[in-house]
Structure 1
């Protein structure tokens, strides 16, 4: 009986132990990174804004992008008004942007819009393109950060992805902490390890040399994540620029937040199913640390799911200890795992633009986990570009 219970506990412990060890290592490696500077400001960029019915926010975003610390003659702002039925295109023109209008009832989605924009940009003088979502504000050093990495040989760059409205509610504060952990902590560590930090889409920079070699023809819900994985399989890592930020608006309404969460996590799960095995196989055959780490990233569940795994482990270990008291030593394991997760969340809080009040909001975590599980159950398989309800 004792042996069987040991085996049961081990089986339940495998997933949360691997996840927590991985997150613990990333936490330890998340110190500030060096900040390179470009040698000059001669590099030419196109800043691309894919927009589907974004008239509520597009003018604010364009106003922000016109303040970049880069010569105005060396960057162009392109809005891709994709299948819009509002006045996004007209407002963008009035705000001084170059507008590409696209209407295609069958080829719908952000991936198609980006493919169209990349092809258009390739006809001009730009060395690289930077993608910024329509609800986003960026730091003035966006192009400086990208140019510095490209000068060092990078073909793809991802800047820090943050939250524009962190203090709107307890939900946005918790999401901001999660962003700090998922984007800043992980990306700093991955850059320090010399592997790919992955692509988040918003604040992503691609050189045209890369796009010619590896065309962007991804049309899934998480086209950015998938493209980053494909780059890794081809031996190309995404470099991380920690000093620049792209801060997107997080929807505070329950309905809108659920839509965002469903798309993100549903799309991520689909990519994990499609590519985790391929990445592990490539890592083994090519001895590729980049592919191995990308697989670990995909296989690591969201923090809420890991907490549920640890709770299950504690219940199994506790039940086993009631039957065989000598097994009570196993109860230390879930406690240690929770401490590792707590350190990871704490580090995420340190790197997030929220104050001490956000720590008190951690009391909402059980409700947040339940809300996320509900959002997953409501995930739809629609691959079209469905605009998030901002109300």
Structure 2
């Protein structure tokens, strides 16, 4: 038996899944795929994703568990003996397929699911909308921290409140003097090769990913993915990875993609003046999120110049370059240059050249496959 993770209507998560599959989104201390793998350590994981990601799916005639990339498990599924669809809070979250035909592409998932009548409620969370990542992130950091088998690694003198058992610092992480950890409401996990510079405060539950640098930062109940550079204030956010917010400013209740650069004093709003629910537009439809505090969603490779002001509930595409400061539009499609009296398309070759430079600064070479992803997204923007 094997597990197959499949993308589940990824178009409803644009622009934050333009450059990686839905199951690679971060929540808590892991990606969605890593969270699923934790509950099935002896099972092989395969993936069904959009063709642009070139996943090779090997057909095998054996019972297979298909799980949606929107499913965040919090316990292992007790498997039935017959074909069954799995349900979380009324949402289809996957199915067990026992006999052929076994779906091999996204187009085959929904018909296979609809042909299964037996239903089983399972335990977990369902990411129905992108803002659910922000809604559930704090709880997932707490759950993931509890699953760590390593002992508490505090081999140095640190300043903290709460329980020392709620702090994990990797052996090769560097924590300077005048760093403060607040674990009264949740744990703090500091991953490998992290550097935390003086006058930084981290309030749990928070996860700081491998290779990230915090410099005079205030990180509140957030997930910071690998190799980010963070300064100023970050509250209840997810940074997917490789992004910079290194200066003063505030980003709150937001999802920031990869390779994003946020200029000095850039600040977003995560609360409306009338305290009503934040509304967000995805595609042609506007949604009431049911959340009073919600910031912005920013796609990969977007650059925001100094002094940018981001409105509540903003959705900013990939490869957006906004400069000149001041309030930016609430909705910006991908591959746009915006500034004072300027709005034009981001030229493809210029975008690729910029990406090559940015990645090289982190010791990463732009691969032909990734360049093709850029070309695909530009063509289909």
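Coordinate-derived values only; no laboratory data. Treat the numbers as computed from the prediction; the structure is a model and nothing was measured. Cβ atoms are built from the backbone, for glycine too; each structure is taken alone.
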Work out the source of 4.0 here, i.e. which of 1, 2 gives that when distance in nm of label points 7 Å out along Cα→Cβ at positions 129 and 169 is computed. 2
Calculated from one of 1, 2, relative contact order in percent (Cα under 8 Å, 6 or more apart) reads 22, and the structure in question is 1
When helix-only ellipticity at 222 nm (-39500 (n - 2.57) for each DSSP H run of 4 or more, over all residues; to 500) is calculated, the result is -4500; to which of the structures 1, 2 does this value belong? 2
When distance in nm of label points 7 Å out along Cα→Cβ at positions 49 and 369 is calculated for each of the structures 1, 2, which structure yields the highest value? 1
